[in-house]
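Readers should treat all values here as calculations from the given coordinates under stated rules, not as data from a laboratory. Because the structure is a prediction, the values reported are computed rather than measured. Cβ atoms are built from the backbone, for glycine too; each structure is taken alone.
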Structure 1
Amino acid sequence: MIESGTLFIVATPIGNLEDITHRALRTLKEVDLVAAEDTRHSQKLLQHYSISTRLISLHDHNEIQRSKQLIEKLNQGERIALISDAGTPLISDPGYGFVNQCRLAGINVVPLPGPCAAITALCAAGLATDKFKFEGFLPVKTMAKQQTLQKLLTETMTTVFYESPRRVVDTIKQTIAELGPQREMVIAKELTKTFETFYSGTAEACLDWLEADVNHQRGEFVLMVAGEKPSQTDVSSEALNLLKLLMNELPLKKAAAVTAEQYGLKKNKLYQLGLDL
């Protein structure tokens with residue numbers, strides 16, 4: 001039996017209905033109430049698994065008012081599950097204000113791990129995953145979108161975006177304008193669904209692929225932009241300073257190796273710089 005007066009953050013499938021955990025199903029059955037972004041959409045999931053728990057809406061337009069109502073219920077001992085239309089709640093979905101208010105009120109909040117489109121796409125994209133940044137949906141207005149993309153010009157880690165079908169072509173065009181046609185990208189669409197597709201290449205190639213067939217522009221998109229590759233010919237002043245410091249304490253070979261690992265540079269080049277110094 002799950003604990004009373006608890007809010008459960010429950011991740012739901014992003015496409016394939018089999019991508020839901022046993023724990024999530026048990027929780028959705030045992031709670032007193034399920035707060036959903038779109039009750040009509042979520043009712044299909046609950047019906048599929050013969051779950052009769054009552055649904056109540058919580059979305060961008062009613063979150064402030066609804067949060068007060070739900071917190072009262074939680075304080076009275078009711079158990080509530082928060083779900084979004086798909087994936088992990090709060091990740092580019094409503095719920096932040098509600099969860100924040102629950103925390104401030106001292107209510108126990110329990111997360112149940114599960115599907116997330118950004119992570120699902122990233123792990124199969126073939127781009128660097130040791131460090132990455134998630135930007136959610138890009139701004140709709142052109143100037144704001146340009147400013148966001150401009151910040152990626154020297155970004156070295158992978159950046160992940162969500163995008164809608166009606167804006168995806170424009171977003172790729174602006175990516176080319178701000179980052180250049182040769183920046184590596186991966187497009188993921190319709191994840192876990194029948195027509196799941198990954199396409200990787202330069203930004204220019206990705207645009208060509210989208211425009212080659214109108215069907216390529218349909219579905220929900222995750223766009224992943226590769227980080228700017230560190231220059232192998234120029235060594236930054238920071239890297240050079242580290243090399244000098246390490247040379248006072250370590251053999252040159254070791255100093256070059258440590259500096260190369262820290263800044264993503266070629267060890268042999270740094271070793272040669274050390275000899276020149």
Structure 2
Amino acid sequence: MNTNTPALITFIGGGNMASAIIGGLLRQGHPPSALQIVEPWDQQRARLTEQFPGVALFTSADAGLRTSDLVIWAVKPQMFKEAALASAPHLGGALHLSVAAGITTDSMVSWLGTGRIVRAMPNTPALVGLGMTGLFARPEASTDDRALAERVVRTTGELVWVAQERDLDAVTALSGSGPAYVFYFLEAMRDAGERMGLPADVALQLATGTFVGAATLAQRSSEPPQVLRERVTSKGGTTYAALTAMDAAGIKASFEEALFAAQRRAEELGRDFGR
């Protein structure tokens with residue numbers, strides 16, 4: 001690929017994560033003419049056509065995709081094998097970047113016939129450019145391949161590379177599924193605030209602002225979370241009362257076990273849909 005020519009990027013699947021990446025690429029100046037999407041669902045294609053004018057859309061993969069530099073797999077795990085086997089003959093020698101949870105690169109190699117694969121585990125804040133993505137590259141992926149995958153992913157937020165593919169199951173449990181945990185606690189804080197007499201919208205504004213502020217403080221601070229927590233916890237005070245109630249209910253241990261459940265499910269997805 002000529003480094004002065006924008007990479008031709010093909011998306012297999014046009015759901016939320018594909019939309020997040022496409023939006024990020026366009027914001028960074030990637031030309032719409034160098035993007036194309038394979039999306040079989042008519043309603044979804046119509047939405048994408050309206051959302052991303054100038055981006056080519058196809059109902060299925062064909063020989064026209066052979067010049068792709070990068071193929072981004074944005075399909076559900078249970079649909080990956082069928083889509084890969086149908087598309088592989090038409091994708092030439094492209095680099096492959098998968099955002100499908102659980103599906104291992106060994107499975108992808110058997111379906112796609114190439115080891116030039118990078119696996120990514122993004123999360124939904126990518127939709128607003130604040131995503132957190134874990135990446136793993138097979139040995140067959142070159143330094144240039146890794147750089148291309150990284151440039152694409154950085155349009156949606158931050159990233160970390162992991163050295164072992166199995167670590168992506170932990171990434172899935174922590175950050176991939178992580179936004180749902182935040183939303184879960186936001187629901188609880190909103191509901192508790194409403195029961196205390198606050199309007200629901202005010203309670204949600206307070207809860208959301210607190211999460212954003214605390215996360216930003218933790219991100220910018222050189223101190224670990226436990227030290228930051230201790231600084232707002234005076235013995236006998238209101239925060240102490242809340243944390244004591246949480247400890248008595250075993251919330252921290254239960255929450256940690258919930259993350260292990262997510263990790264186990266990520267492993268199961270690879271086994272169930274990677275054959």
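Name the one structure among 1, 2 that mean count of other Cβ atoms within 10 Å over residues 12-19 of 17.2 was derived from. Corresponding structure: 1.
Of structures 1, 2, which gives -16000 when helix-only ellipticity at 222 nm (-39500 (n - 2.57) for each DSSP H run of 4 or more, over all residues; to 500) is computed from the coordinates?
Source structure: 2.
Source structure of the calculated read-out (Rg/Rh (Cα atoms, Kirkwood Rh), 1.03) within 1, 2: 2.
Determine which structure produced the value 1.00 for FRET efficiency 1/(1 + (r/R0)^6) of positions 52 and 156 (r between Cβ atoms, R0 = 41 Å, to 0.05), calculated from the coordinates; the candidates are 1, 2. The structure behind it is 2. Given 18.4 as the derived value for mean count of other Cβ atoms within 10 Å over residues 4-11, which of the supplied structures 1, 2 does it correspond to? Going through each structure in turn, the value belongs to 2. Calculated for structures 1, 2, mean count of other Cβ atoms within 10 Å over residues 180-187 is largest in 1.
Output the label of whichever structure in 1, 2 has the greatest value of distance in nm of label points 7 Å out along Cα→Cβ at positions 132 and 188. Provide the component values of the computation, followed by the final result.
Numbers: 1: 0.6; 2: 1.8.
Of structures 1, 2, the maximum of distance in nm of label points 7 Å out along Cα→Cβ at positions 132 and 188 occurs in 2.
Comparing distance in nm of label points 7 Å out along Cα→Cβ at positions 140 and 204 across structures 1, 2, the highest value is found for 2.
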